[in-house]
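Asker: In what follows, structures are represented as structure tokens.
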Structure 1
Amino acid sequence: MRRRRQIEPVVVRPLNPDFVDLARSFGARGARPETLDELEAAVAEALRAKGPTLIDLRPGIAS
């Protein structure tokens with residue numbers, strides 16, 4: 001419909017930010033484990049940390 005008015009559609013690809021970098025930019029810890037062992041270590045480290053920790057989990061984490 002917009003092309004009939006000679007206005008090109010604007011294409012926007014919504015992308016998530018890098019949440020780990022975003023957390024670090026606010027002074028928090030950040031981790032992106034790729035295996036279950038790394039997840040276990042990240043949770044243990046987060047529990048020991050004195051501040052907040054963001055753990056970014058992605059689908060298909062490997063065992």
Structure 2
Amino acid sequence: MTLDISNFFNSIYSHSLSWVFYGREMSYQYSKDPNKPGEFNILNNIDKLLMNSNDKKSNGILIGPL
């Protein structure tokens with residue numbers, strides 16, 4: 001068996017970070033809820049930082065020197 005992880009970080013969809021903890025539907029509901037949990041805000045902020053470093057794209061985490 002072989003495993004190629006060379007494109008692993010490039011294939012991560014940053015919006016899916018909150019989906020891991022809350023599920024896709026609940027994450028969508030929390031995004032519109034003013035009383036969302038603090039953990040959701042942290043995950044949302046990480047998503048925004050990743051998007052800002054990747055030309056506003058939500059696919060892929062940059063690796064290596066910028």
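Asker: Taking 45 as the value of relative contact order in percent (Cα under 8 Å, 6 or more apart) derived from one of the structures shown (1, 2), identify that structure.
Answerer: The structure behind it is 2.
Asker: If mean projected area of the Cα convex hull in nm² comes out at 5.8 when worked out from the coordinates, which of 1, 2 was used?
Answerer: Derived from the structure labelled 2.
Asker: Out of 1, 2, choose the structure whose coordinates give helix-only ellipticity at 222 nm (-39500 (n - 2.57) for each DSSP H run of 4 or more, over all residues; to 500) equal to -9500 when calculated.
Answerer: Only structure 1 yields this read-out.
Any read-out appearing in this document is the output of simple, stated calculations on the displayed coordinates, not a laboratory observation. The model shown is predicted, which means the values in this text are computed figures rather than measured ones.
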